[in-house]
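Pasting the structures in now, so scroll down.
Please treat every number below as a calculation from the coordinates, not as lab data. All values derive from a computational prediction rather than experimental measurement. Cβ atoms are built from the backbone, for glycine too; each structure is taken alone.
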Structure 1
Amino acid sequence: MDSYLLASAPGSVTPGGPAPVEYAVAVDRYLGHAGLGAASRRVYRISLAGWAWPLVGKPVPGGPERRGAVPPVVPLALLDDPGTSGRLATALAQRAAGTDARTVNRELSALRSAVGWWQAQGWIHADPTAGLRHRQPAAVVAPLRAGQVDELFRVTASLREHAFWRLLYDSGAPAGEVLALDADQLDLSRHRARSRPGARPQVGIRWQETTSQILSWLLAGRTCGPVFITDRRAPAQAKGADICPVTGRARMSYRRAAEIFTALTRPLDPAGQGWTLHQLRGAERLH
């Protein structure tokens, strides 16, 4: 994928051109030339901004503090510093300890792709990502046992989180499809999602009566727009279909849902790392 972005990027600049001084400017230049759609470009920008803290040896803000945090100013030349690869390796290990492998691998791929493009322009010479390795996918992690699921549903968390967790657990559907649900797709009387031609999710998402009750509390009369929304108003670049017309808030992303789940389940995990949404999706059934 990384080599594809480099090869297919339209309007590539001539290698050897003047290098930007700051990492953030280099990120803007890369995203301006990469062959990415609007949604992918936004994901890449978030991922690349997140690497700014490790590049200067600072911890990445966690939880709510990360949203809206201003990244530190990073000289692009720092990527050629011999100590940068070690700082990135430490940050990657810390990130992997509290985040699902899918998110960690996506963030690493974004940085690796950008570094390759910057090297091709002659802006940097070293590759500080060379020794970094992708993490094992969450599929190799054992699903939650029934006792762990029972503990999870006793956790003090918001109504949104409990509704999302129960719907994911009941249906066994991919988290992305559950998050893609709109309010007008929910058939709460039959405990299922209505199929809609050309829209996700497709047929097959069903849940228990208790979950329908929780969903009705969550919606509180909302009849359209995303079921699971963020705590803040949608950013200017958000698509209309991903904005709640009642609250003005955006559809919750997989990344944010995964971060919240891992953070809230860390106290329940003997290893102290927290659980993943994939573990909940395939969890043992409660009797």
Structure 2
Amino acid sequence: MNTLIFIEPSLVLLDAIDTTIIRNNRFRSDHGWDIDLDDGSSNYWIYNNLCLNGGIKLREGFYRTVENNIMVNNSFHPHVWFENSHDIFRHNIVATWYKPIRVEDWGKQIDYNLLPDSTALARSQELGLDMHSKYGDPQYIAPEEGDFRVARSSPALKVGFKNFPMDQFGVVSSRLKGLAETPDIPKLFGMEKDSEGHLFEFLGASVKKLQGLGERSATGMDGERGILMVKVPEGSLAENQSLMEGDVILTLNMIKTNNIRQLMEAYQGENWKGKLSLKVFRNQKEMEVELKLL
């Protein structure tokens, strides 16, 4: 494909003459990406979207501009990019560093984004990306109510992000609004919330960072590490995959999961494989649990 495009660049737009626009949406996918461009999808402009769970994925393809989007509890997933894709990713807010798979050429521009912390920004800049980006708390106005506009003091505004309405998503007619469902608004994960003992959702179960002598005693753990399965509802994906209440997740695909951020970052980066391996502490011993997601 790269060879053909170098010879005749116009080939990539033969079946994508007009730009496809994805804008002003609120998406939540619990078993994939909120926006998923696959199989060479080209010539897209994606902006002003609130992605509540799955982030944004671009696989292969050309001429895609992704700007001014919010990725709650997730990030940008560039997969298998061609050389000279002309892709642009700018003025976005992400909750973790990007999840690239087989990306050597990073398109036209990856810059002016808000990343979660200094480690994520440094990781980008080592690749020559995000040289004008910043990191920090986006300072959402009322995330628990679904209002992810940022405050006037937010560092996101300093990299060109612009607030967009949070009450104008979806269908516009009164009749259809009455039929439309509203997605659950997720809790924001992060190191500060881990220390407060908050519950988070994982595979349909309620989980938290293991903390305190009581939880250590109940599980038999030797220290405050791992993710405790607090409640595993019948019929949930976690229950279907043989996870149980009281289990402590120690690693996911050999990646340590000592807090919620580590668990979710590991899951986001590995779940595309369709099969995950968890190391779980149960009944006073460590054991392997295989998850099949596809």
When relative contact order in percent (Cα under 8 Å, 6 or more apart) is computed for each of 1, 2, which one produces 9? 2
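For structures 1, 2, calculate distance in nm of label points 7 Å out along Cα→Cβ at positions 103 and 279 and state which one comes out highest.
Values: 1: 1.4; 2: 2.9.
Once distance in nm of label points 7 Å out along Cα→Cβ at positions 103 and 279 is tallied for 1, 2, the winner is 2.
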Value -13000, calculated as helix-only ellipticity at 222 nm (-39500 (n - 2.57) for each DSSP H run of 4 or more, over all residues; to 500), assigned to which of 1, 2: 1
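Name the one structure among 1, 2 that FRET efficiency 1/(1 + (r/R0)^6) of positions 39 and 215 (r between Cβ atoms, R0 = 41 Å, to 0.05) of 0.95 was derived from. Display every interim value, and only then the final one.
Details: 1: 0.95; 2: 0.35.
Source structure: 1.
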